[in-house]
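Once you scroll down, you'll see the structures, which are given as C-alpha cells.
Read-outs: derived from the displayed coordinates by stated rules, not from any lab. Note that the structure is a prediction, hence the values are computed from the model and not measured. Cβ atoms are built from the backbone, for glycine too; each structure is taken alone.
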Structure 1
Amino acid sequence: MTGQEFPTIRSSRACIALALLITATALAYGQHERVIHTFRGGSDGANPYEAALVSDASGNLYGTTANGGATTSACGTAGCGTVFELVAPATLGGLWHEKVLYRFQGGADGANPYASLRFDAAGNLYGTTYYGGTGTCMTLVPPFGCGTVFRLMPPATAGGSWTESVLYSFQGGLTDGYFPGAGVIVDRAGNLFGTTYLGVTLGIVFQVSPPSTVGGAWTETILHNFPGYPYGDGAGPNSDLIVDAKGNLYGSTGAGGNVCTEPGDQEGSCGTVFQLSPPATKGGAWTESVLFEFSSTLYPVGLAADKQGNLYGVNYYAGTGPCFGYADYLGGCGEVFQLTPPAVSGGAWLKNSIYSFTGGSDGAFPTARVILSSNGKIYGTTSAYSLSCPASYNGCGAVFSLAPPTAPGGTWTETTLHQFAGNNDGATPWSGLLIGKYGIFGTTYSGGTSTQCGTSGCGVAFQIVP
C-alpha cells in the first residue's frame, strides 16, 4: 500500500501499479541505497519538499519540486517549481532518465508545489501549488496568490507535451481556504478532496468537483472549516487525506485540541486526528469527529491505515528521547504512533506509541506519513540525523522500518535502512516513501552534487534495493 488510502480503496492509477510491486515478504530492504537522480536547480527543478513519489503501471515515478523550473519575475531565481517524471530503466540497476513535465510560471498557473501528485484512471495527474493562482493572498515576498488545484493531462501522442490546467484557485480571506500544503485524493466520480493549511479561520477540508458539461468550471465545496479558538476542533490541517470504503475521510491537524497542556498559544501546539463522514443524503452536510487529541507539543503529520482500521502516523515533537545531538531541544525526537478504533461504536480511540526516535543512527524529527507493507511492516523517514552529518545540512535524516511484534502487546523492532550523509548522497528527506517495482523510493530536500542551490544542494531522488 502507498499509505494514501485504506486497503479496500483502489481509486487511482498509482494503485494499479501495486499489482506489479514486489511483495514485502520477498524483499530485504536496506542493504543498498542508490541516488537515481540529482536535481540541478534552474530549469531542472530543485528541492522536492513534502511530496512522496507516485508510480504508474510501468514503474515510472512522478513527483514535484518546490523550487527550480521557470525563473520568472513572480518567483525570482529560486524558481516556481516543477512536475517531473523519472523513467524506469529496462532492467534493475539501469539508469533512470528524468523528464520535466511542467514548469510553473508563478502567476495564474500556480507556484511552488509542495505535495504529492495523484493519478486518476485515465492517467491524468492532480496536485496543488502552495502559492499562485488568481486569489489575492499577499505574502511578504513573491510569489503571491492563495494556491491552486491543478491537473496535468498526458500527451495524445508519444513524446508530446503534458497540458496543465488550473481546476481551482483558492481565494483566501474569510470565505475560502488558502495555502494548500497537502495534495488531493481522487474518487471514482472524479471529485478531488484535500485541505488548506489556512483559510476562513484556521484551515479547511475541501472538495473540488468536475463540471457537468465538458469545458465547464470545476466547483469547490468547503466540507469543513476548522473554526479556531479555543482550537478544540484542531487547527492547520497539514497532510494528505486518506479514505475508507464508506467514503469517510481521515486526516491530521498540526495544532489544536482541547487537552493541549503546552503553555502559551494552543494554536501552535499539540494537534488532532479527525474523521469526516459523508452526508446520508445528497446535498447534506459532512460530519466531523475528532478521533484523538494530543496533549503536548507533538505535531502529528499524516496517516496510514491497515486492514483492521488501525491508523498510523508520526509526531514531529514527541517520544521519550533523549534526543542525542540536540542538547538545546528539551522534548523528544519524534515518534511513530498507532491509533486503535474503539471496540464499541462511540468509544474512545486508543493511542499507542510504538517507537520513539533517539536522534542517533535512527534519526530524529519525522515529517512525513509512513507507509505500510503487505506483511505489516512500517516504512518512513526522519528529517534529521546528527551523527557524522555536515553542519551545513542541519541534520541529514534516515530511512527506517518497523517490524510488528510477534505477539500482541510486544515491542516493534526498528531497523535503520539508510543514514544520509549529505553531499552527493542527499540530505533531509522531508517526504514519505513509495514501495515500487524496483524497491523503495523517496526524495531528499537537499544534498546532491549540484551547486546551483548553494552548498546545501538541490536534493536527490533515491532508491533502496535489496
Structure 2
Amino acid sequence: MIKSSKIIIIFCLFFLIIKVFSISLTNFDLFGDEAQYWAWSKNLDFGYFSKPPLLPWFIHVYCLVFGDSFFALKMISISIYCLTSILIYSISMQLNKNKELSTYTAIAFFLMPGVTVSSFLLSTDVLLILFWSLALLQLLKIKKNPNFYRFVLLGIFVGLAFLTKYAGIYFFICIFFYILIDKKIRATFLKNKLSALFFIFTFILVIFPNVIWNIQNNWITFQHTADNASLDRTAVNIRGGAEFVFSQIIMIGPILFLCLVFVIKKIKIDENSIFLLSFSLPVFFIVLIEALIVRANANWAAVSLIAFLLFFVNQTYIINKKIIIWNNYLNFFIGTYLFYLIAISSNISAFDRINGITEFSERLDKITTNYNHLVIGDRMLFSNIKYIYRNKKTNLLTPFAPGSKIGHHFQTSSPLLEKHNDNFLYIGYIDQIKYLSNKKVIKLLESREVIFSNETLEIYEVIF
C-alpha cells in the first residue's frame, strides 16, 4: 500500500475524532425527524405512519445500553457508517482482489460528502445503506459459491433493508436487471432454484409482521408513501431533474464524477462494472424520472450511490489512482469544515431547523407550570419538544379533528380529543382546534419569532 493511502487513513481517523468532538461541543438540537424516530422507539410497533419499524426498534435497544442523550443518538450514524465502510472494503475485495484499491474505496465512501452529511443525521438511510451493503456482499458470495445459507442470508438482509425503508424494494428491481444481463448469475439462480425460492421466502418472512400491521391499519404507510411521491400531480420539471442529478454528483464527490466525464471513452465495462451498474442505474433512473415529473429528494436514490462509488473508484483507479487520493483529500477538508460549523453552532441558514429549539423549550417551561397538557400543531416541533420534555410529566397532544385525514403518526398516538375539557397551553393555529366541542376561552399569551421556524409561533392559553 502506498504512502498516500496510509496518510489518508490517518486523516479518516482524525475525521472520526472531529465528528465526535464536534457533536460533543454543538448547541444544536435534533432534527424533527430524528426526535420523531426517538419518540416512536418509546412505543414499539410493527409499523408507523410514514416508515417501517426497524429504526425505532434499533433506537430502543441502543438507548437501553447507551442512553438517549443528544450525543448518544448522534453517535448511531457515525458508528454505523464506520461499519459500512468496512463492508465497502469487503465488497471491493470480492470484486477486485486488490487491497490497495479496496482501501481507497472504503476511505472514499467514509469521506463521501453524502455520507459526511448523513453521519450527522439519525435517519433511515443509515441502516438502509448498511443492510443494502450486506446484501450486495452476500450476492457476490453467492455468485462465487451458491451456498443455500447464503441465499437465506440474502433474504434476511434485503428484508431488513425493506423494514428500514421501503426503498429496499429497489433491490429486487436491480437484481432482476442483473440476472437478465449477467449469464453467470443467471445460471447460478437457475441451477439453485430451491435456494432462490428460499431467498424470496425468507424476505417475505422477515417483512411479514409489517405487512400484517399495514393490513390492520388500512395500508396507511403505503398511502403516505404514495402521497409523498405526489404521482397524481405530475408535470414536466426539468429544473427538478437537473437539481437531482447535481445533488447526486455533489453527494458522491465532484472530482470522481468529472474525471469519468472527461475520460468516458476509457471506461471499461467488464463483469464487475455490469454488477455495479445493475445496482445503481435502475434506482438512479427511477428517482430521476420522478424528479422530472414531480419531485425527488436527494436521498431517495441513496442506495444507488454505493455501487456508483465503487464503479467510479474502480474506473478511476485504472486511469490514475492519484485522482482518487485528491478526491479523498478534498472530501476530507469539506467534511472537516462542515463539522467545524457544527462544533461552533454556526448561525448559517442551513442549520436553522436545529437551532434554538432548546432555548424555546426553556421559555415554555416558565409558562407551562400551571398546565398538565401542552398541545402542539406542528409535527416537527411536537417531536422536538417531546424529546426535550422526555423527563417531564407534561402530557403532549396534537390536534386531530374527527373524520379528517391522518397527517402524521402523533395524530393517532397522541390526539387532542374532541371532548377534551382540561385546560392546556397551545402552540399552533386556532383553526386547528375549532373542532373541540366543549366551551372554552382562548387567550393569546404571546407571539414569538424563532430561528427554527419560518413562521411566528403563537402560544395560546385554552381554558374550559
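If distance in nm of label points 7 Å out along Cα→Cβ at positions 346 and 402 computes to 5.1, which of 1, 2 did it come from?
Numbers: 1: 3.2; 2: 5.1.
Traced to structure 2.
Given a computed value of 4.9 for distance in nm of label points 7 Å out along Cα→Cβ at positions 34 and 194, which structure among 1, 2 does it belong to?
Details: 1: 3.3; 2: 4.9.
Computed on structure 2.
Where is distance in nm of label points 7 Å out along Cα→Cβ at positions 370 and 450 largest, in which of 1, 2? Write out the running numbers ahead of the final one.
Details: 1: 3.2; 2: 2.1.
Of structures 1, 2, the maximum of distance in nm of label points 7 Å out along Cα→Cβ at positions 370 and 450 occurs in 1.
The value -20500 for helix-only ellipticity at 222 nm (-39500 (n - 2.57) for each DSSP H run of 4 or more, over all residues; to 500) was derived from one model only; which of 1, 2 is it?
This figure was derived from 2.
Could you tell me which structure in 1, 2 was used to calculate Kirkwood radius over Cα pairs in Å as 22.0? Could you put the intermediate results ahead of the total?
Details: 1: 22.0; 2: 24.1.
Derived from the structure labelled 1.
Given a computed value of 0.80 for FRET efficiency 1/(1 + (r/R0)^6) of positions 138 and 314 (r between Cβ atoms, R0 = 25 Å, to 0.05), which structure among 1, 2 does it belong to? All intermediate terms of the calculation are to be shown ahead of the outcome.
On the way: 1: 0.15; 2: 0.80.
Source structure for this number: 2.
Looking at structures 1, 2, which one was relative contact order in percent (Cα under 8 Å, 6 or more apart) calculated from, given that it came out as 14?
Numbers: 1: 14; 2: 19.
Source structure for this number: 1.
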